[in-house]
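The following blocks contain the structures, represented as structure tokens.
What follows is calculated from the coordinates using simple rules that are stated; it is not laboratory data. Values in this document were obtained by computation on a predicted structure and should not be read as measured data. Cβ atoms are built from the backbone, for glycine too; each structure is taken alone.
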Structure 1
């Protein structure tokens, strides 16, 4: 099941850290996040899930972001 997020994700440059402050605009993850056209891929990603059956899937941004981090850092998923 896929549920489109009601609110668009917060852009990295506007994300506020819990301990006050913001992400640096020259942070490698912020730079990479700006390069990916998230909304262009969202509808195709959603088409792979049934609208009524199953547990809700993670958002496209979270799923791809986690995969990119895993691959860039060379860590395993399990």
Structure 2
């Protein structure tokens, strides 16, 4: 893990196509701006974790049932 210090208004560049800029800092939080190509997903880790947890509960049978209902079946 690379650890660097940045102040508000400063940024870092990753791979030539992703820029992370520090927009604001406060006592216990930092506001970041992220510029990335559209094909690069940018997710907060807690959202990613929730999505993964929800996906673990989805069975093939549940997907088949949902498809059937969306197509108008009962």
query: Comparing distance in nm of label points 7 Å out along Cα→Cβ at positions 3 and 51 across structures 1, 2, which is largest?
result: 2
field: Winner on percent of Cα pairs over 15 Å apart once structures 1, 2 are ranked, highest first
entry: 2
- request: Taking distance in nm of label points 7 Å out along Cα→Cβ at positions 27 and 59 as the quantity of interest, name the structure among 1, 2 where it is greatest.
  value: 2
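Taking relative contact order in percent (Cα under 8 Å, 6 or more apart) from the coordinates of each of 1, 2, which one would give 16?
Label of the source structure: 2.
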statement: Computing FRET efficiency 1/(1 + (r/R0)^6) of positions 19 and 35 (r between Cβ atoms, R0 = 25 Å, to 0.05) for each of 1, 2, the value 1.00 comes from structure 2
field: Among 1, 2, structure where helix-only ellipticity at 222 nm (-39500 (n - 2.57) for each DSSP H run of 4 or more, over all residues; to 500) as derived comes to -12000
entry: 1
